[in-house]
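Just so it is clear, none of the values below were taken in a lab; they were calculated from the coordinates. Just so we're clear, the structure is a prediction, and the values are computed from it rather than from any experiment. Cβ atoms are built from the backbone, for glycine too; each structure is taken alone.
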Structure 1
Amino acid sequence: MKFDVAIIGGGLAGVSAATTLQQAGLRCILIAEGLALDGTSGRDFRRCGGTVLQGDRVTGGSFSGNRLEYIFTEKLGDEFIYADSFVLATGKYFSRGIVADMEKVYEPIFGLDVEYDRDRANWFNPSFASRQKFLDFGVFTRSGCATKNGEPVVNLYPAGEVLAGLSGAQGDASDLIRQSALEAAKAIIDGRNR
């Protein structure tokens, strides 16, 4: 399958980016592992012709140089999803967009660079009501693109809570999440118009 943009994640960030891109005339697919598809925006995305692959999970992708060429999912087997651009909007810990083990914090689909404190003792504040440092950990970006092994992946744009420094767990971050999705969409649209 070939699309202009593949969006990974069906929450607020994924649906906001997908709807904006589809309305701009790009052919988009939204891969949503769960049932999140954010209300009105999800309906708008479908109404304007967007493709939804719901109930499936992206498990990896293939890179060529500094570009992500295609992704694969649990249910599609040997059928890959090719796209010119990708949006990663998989959330943080609870949705498995970011994973922590005893030694590190990592992004599990593509092995992207993650910004986090290497000293695990600093990951949390013992005062439950205090700001928790681990909630700010997330995918590192350069010029809006994710990085892998220190180099930008020029067609992979993280959005929402998967980003370093953005968390909805300690306050209402809906506007910031939506804004990050719109910035990713704008970068993709602007890149196509060059």
Structure 2
Amino acid sequence: MAQLHIPHAPHSEAWDTLSHIHISVVKMLLFYAVPLSVIPPAMIYYAGVTYGGNMLPMLSDLQLLTIGGVFFVVELVMTFVVAYLIRSLSDVIDMKPAFEDCYKLAVVVPTPLWLAPLFLFIPSFIVNITAGAAALTLSGILIFYSVPSILKVKDDNQAFMLSGSILAAGMVAWVTMMILTLMTWSFVSSSLLLLV
């Protein structure tokens, strides 16, 4: 039977460096996750104010701030949920990585998803859908390249199996986040209309 092989990342030294740096979960949260988590809600607010009625439904400032605030909190909570899932999924290959490494993976991999909303500066639905799809794809690729070095998985087959499991869990987490955002959007657009 043929062995599965994950090709090495083009800049594997960067992954090795990231895997050897010991950054506490609190520092990763405060100096990486929080700043990047601000981008999507800020861009939703920008797009709502700038393109309201065209690309997005017309919402008031209060409604946009509420949606952005909920989305921001959900993003940060989801980093911890995904880190916990990564640690739990590691049992599949009989590993128990440090929570610090799991959290590192949970916040580094979705970087393209955090940066994709910057395309909202371009008022094109097609451009933004394309940017979102590219960000999802790139995040998926990053999982397969980062798992062996950050979680220190030596066997290629185990790395591939764990990466696939993390990808599936990450997609579920992303869909959950989008559903919560849409539910908030629906609630805010119907309920807060009475307050404005």
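Values as computed for the structure displayed
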| read-out | value |
| --- | --- |
| Answer label among 1, 2 for the case where mean count of other Cβ atoms within 10 Å over residues 102-109, calculated from the coordinates, equals 24.4 | 2 |
| Structure responsible for -23500, with helix-only ellipticity at 222 nm (-39500 (n - 2.57) for each DSSP H run of 4 or more, over all residues; to 500) calculated and labels 1, 2 on offer | 2 |
| Answer label among 1, 2 for the case where Rg/Rh (Cα atoms, Kirkwood Rh), calculated from the coordinates, equals 0.96 | 1 |
| Which entry (1, 2) yields the derived value 9.6 for mean count of other Cβ atoms within 10 Å over residues 126-133 | 1 |
| If FRET efficiency 1/(1 + (r/R0)^6) of positions 62 and 94 (r between Cβ atoms, R0 = 30 Å, to 0.05) is computed and equals 0.60, the structure in 1, 2 | 1 |
| Source structure (of 1, 2) for relative contact order in percent (Cα under 8 Å, 6 or more apart), computed value 30 | 2 |
| Parent structure of the calculated result 0.65, given that FRET efficiency 1/(1 + (r/R0)^6) of positions 54 and 166 (r between Cβ atoms, R0 = 41 Å, to 0.05) is the read-out and 1, 2 the choices | 2 |
| Which of 1, 2 yields 16.8 [mean count of other Cβ atoms within 10 Å over residues 78-85, calculated] | 1 |
